[in-house]
Structure P
Amino acid sequence: MVKLDFNVDKLESDNYIVWKWQALNILRAKNLMSALEDDAEPLVDLQALALIGSALYKDNKMMVVGCSTTKQVWNRLESIYENKTTFEKQEFLSKLHSFKIDSVANIAKPLGEIQTLASRLKMFGETVSDDALMSIILNALPRSFESFPDSFQVTCS
């Protein structure tokens, strides 16, 4: 028999998406997914509740005090973190589309920041295409590059 022991990262304010993915995969591997349904068997529910509880820091445990089933705990965490995640995703999208490069003296830094924002959005399931990135970069260039997009289009045609 294969031993299925896993370590679940503790849920923190900035790792919900990865934590949820990991927790769901472990629940699947341990055949505990039915604990997320209304009619879960008591033993399955207890095992899943223990697993999820072991993946929470004290602050998160305080948020779910009073929840007596895995489904209640899961729903409470989702309601807290899914809203937060939606806000963060919108915040990153806004930052990306309003990004401005102040100076081209150290162009690598702002380009790296744009790439970081795109990578963070990818963690939220929001893929930024290469064409969209190019458009964002062109729009972010300082005023001294006003003629650059026109020149760039001519050379790339």
Structure Q
Amino acid sequence: MVPLQTPFQSLPTASTRYGGFWIRFIAAVVDGILIQVIVLPVSFIIGIFIGIAGVAAHSTGPGLQLTSAALGGMVGAVGAWLYSAMMESSIRQATLGKMIFGMKVTDLQGRRLTFGLATGRHFAKYLSAIILFIGYIMAGFTEKKQALHDMIVGTLVRLP
């Protein structure tokens, strides 16, 4: 005899699959290449303008070079942040690297991330990296394939 279901019971669903370490690693490599394709030319152009301004002001010493390097680094950091936060909080719920494999980043309930949560996830990745990348490697060993940054902000990377 099959028990009747009430409206409050959920219907059985296929088990959820999560993106593990290696598939996420490959997606991150793809994203890194894409970010550099955009960031390097922008940084180069900024460097040229700073160099021209330095020559015009007769100041081409190490201070100008340091300023140029700092601005280039800021462009890279801001570009990487906006790319990951905007893409993961978009309707696609993934960066281009993750989209290749059909992955989506969600909160623990399967909902789309807000820009704020995606931003928190991005900056939590620095903690995952600073501890010898152990935070990333954790994705290969946790039940829901969560890296440290996913655990910190409460996110999952789901496969189709």
Structure R
Amino acid sequence: MNTAAPTMSNSPGRKWLALALGTRSTSRATDLALAVLRLGLGWIFFVYGSQKLFGWFGGPGIDPTASFMASIGLKPGTFMAYLSGIIEFGGGIAMLLGVAVRLAALALVGDMVMAMIKVTAEQGLHPYTNAPGYGLNVALIAMAIVMFLVGAGRYSLDSMLERRLVAEG
């Protein structure tokens, strides 16, 4: 009969602790995390861009967006409204599909840096007013930088295209 005390390495509590605090991840877990990040980021920018370009999701549409852009010094306003709308809408679709993710991520970082500089910076990180601060901009920039550095992951069109190119080469 074994009288030794049970080891902690196989206990359920130890496994939960390892899951909660572990820094090593499997490739599959990393790819799943990238997919979740990419889909969340893509949805946010798809909505932002469609609000500017088409007035969807309760957005203003292109003409009011152009007027706003001009009013904050981004001139010509119509060009800047289209540019921002196309970057956000197209970048959102690219993230959702997982295609050209690194390029889209760079464009989205630039878009958010400009939004932060021209719209939210003077409000602070998280103001206690009705005006938005730049906290969301920082979070979106960080997420886009992760997508740029790591790529779309295996659950993406980028991955499928890469596999096809490698197989043909």
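Every number in this text was worked out from the coordinates using simple rules, so none of it is lab data. Please read all numbers here as calculations on a predicted model, not as lab measurements. Cβ atoms are built from the backbone, for glycine too; each structure is taken alone.
If we compute distance in nm of label points 7 Å out along Cα→Cβ at positions 54 and 142 for structures P, Q, R, which one ends up with the highest value?
Numbers: P: 5.5; Q: 4.3; R: 3.2.
The structure with the largest value is P.
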Quiz item: Here relative contact order in percent (Cα under 8 Å, 6 or more apart) has been calculated and equals 27, so which of P, Q, R was it run on?
Solution: Q
Quiz prompt | Which of P, Q, R yields 95 [volume of the Cα convex hull per residue in Å³, for residues 62-117 alone, calculated] | solution = P
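Please compute Kirkwood radius over Cα pairs in Å for structures P, Q, R and give me the label with the greatest value.
On the way: P: 18.8; Q: 18.0; R: 18.4.
Largest one: structure P.
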